[in-house]
Structure 1
Amino acid sequence: MHVISDQLLDDHVRERAFTLDGIPGFLWTPASARATAPVPLILLGHPTLGLPRMYPRLAERARHCAAQGFATATIELPGCGNRPSRPDMDRTRAELRRTLQAGRPVTDDLVDRLVLPLIEQAVPECRAALDTLLALDEIDGPVGCSGGIISLGIRLATTDPRIKAVGLFAGSYIPHAIVEEARRLTLPAHVLLQWDDQGNDRQAALDLFDALGSQEKTLEANMGGHTGVPAHAGDCAARFFTRHLTRTPTRTSAAATG
């Protein structure tokens, strides 16, 4: 990991911009994180708008997580931001725009071509980033995954045993293959759904939640569009990750202490 910049934000959160095998990313750690007191890690997902555009929202989420005692990190998605373009992805996104502008239905084939190549490249990159981040002295497991492309979150949660809880943001196209993978998910899952998310299929999100194989799964639905997530929704997600990623100190029993 090559650190490009290392600065302390005004709320005492350390921010490191880095590249990992040429992939840009950010790591945020709370002031409490040190080798003698490592903190859990949450991978922050984001849409395909590019890290430069998403940075303000990601940094705010990172500050919120740091206040709860979590480190957070994110890396750029394939073909997005300042990464080399992928002509196949560009063509498929252009086809999606034309389809939506014409008012035509988005076919299953188009969803597969839009989502599956992206996550097939992104998942190994996220796992490699975890290898590097978890080797840092101030970061330890368990690991959570929060937000971003819902299919990417599901694939990561079902393939990387280091991830112990997943927060999913309904509102992106979901291939049928990912719905089938969701049936194998056993981790605790917290799903956030904006009820009036224009352009996204509410029923598809509800069907995915129903398909999740997790014994503990929560659906939080709020009124409003895609960017109208209320502040209290972040508080609910924070409690979810605190519950599943924070280690409870082992108590010495009264019998053992005499």
Structure 2
Amino acid sequence: MGKPARHGSTTNLIDIVFPGDTNHHGTLFGGAGLALMDRVAFIAATRFGRVPFVTASCERIDFRQPARIGHIVELTSRPVKAGRRSLTVEVEMVAEAIVGRERHTCTRGLFHMVARPEGQDGANYSLPALLPEAEAAPGTSDTVTMVEIVFPDQANSAGRMFGGEAISYMTKAAFVAASRYSSKLVVLASSERIDFARAIEIGEIVETEARVERVGRSSTSIETKLWSENLLTGERQLTAAGHFTMVAVDADHRPVPACESGDVADHQGRA
């Protein structure tokens, strides 16, 4: 059964390299990086086909440069070739230093995913045709958008995502938005009340949007929204919203100006 053509939209997964993710050299484990690449490829494939997918294979992946402790890693995936049930997803992993925002490509590769439709129509299922989509220039948006998928170890006995896991994810997005804005190390100073509109089920996608709302001398207020998305239907719902205050600090963890005064005035004029 054929389906309408779809664009190969990009999907972004953003994480931070912590000590537990690294080897004795202080760089991201290759296996951990491959796991992140496979995860974002799965999310991109499922968003494209709206059926369950499995990873069939990946082509040779060479790591050009490492991601180190404290780096932000951004993984971008997009479908590039669609067959009847097979989908090739291109994934790129970029590491970004917090101070100065220097970025470099760690690796890129192709993941071959296979659709496994369920139900009576499964035997006749075929993927939609793939239409090319123009790539957006990097850094054109003030909003940080990052996706994840909820696994069983993030859920309670009822199969719902722990509230603390969701808050942690929102805080991570706020950290990335604030550090990218100031190009300095930031720490969480406070968070306003967060209300959850619905429970998040295992297997759902969570997508966080974070943007700089207000800028003070050393503090940055980040508006954060958390959306939940059903993998198979694509239904999205606003699940939670909150505001986080991040403070820029120096190497001794003392508050420093978040950015130049001219930049503060410019941002507040655009807010």
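Bear in mind these aren't lab numbers, they're just calculated from the coordinates by the rules spelled out. Predicted model, so just to flag it, every value in this text is computed and none were measured. Cβ atoms are built from the backbone, for glycine too; each structure is taken alone.
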Structures 1, 2 compared on mean count of other Cβ atoms within 10 Å over residues 45-52: the greatest is 2
Matching -12500 (helix-only ellipticity at 222 nm (-39500 (n - 2.57) for each DSSP H run of 4 or more, over all residues; to 500), computed) against labels 1, 2 points to structure 1
Distance in nm of label points 7 Å out along Cα→Cβ at positions 85 and 197 gets 2.8 when computed on, of labels 1, 2, structure 1
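Which one of 1, 2 has distance in nm of label points 7 Å out along Cα→Cβ at positions 101 and 221, as calculated from the coordinates, equal to 2.2?
Source structure for this number: 2.
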The value 18.1 for mean count of other Cβ atoms within 10 Å over residues 205-212, derived from one of 1, 2, belongs to structure 1
With Rg and Dmax of the Cα atoms in Å, for residues 21-68 alone computed for every candidate in 1, 2, 12.2, 37 is reproduced by structure 1
If log10 I(q)/I(0) by the Debye sum over Cα atoms at q = 0.12, 0.13, 0.17 Å⁻¹ is calculated for 1, 2, the one returning -0.72, -0.84, -1.42 is structure 1
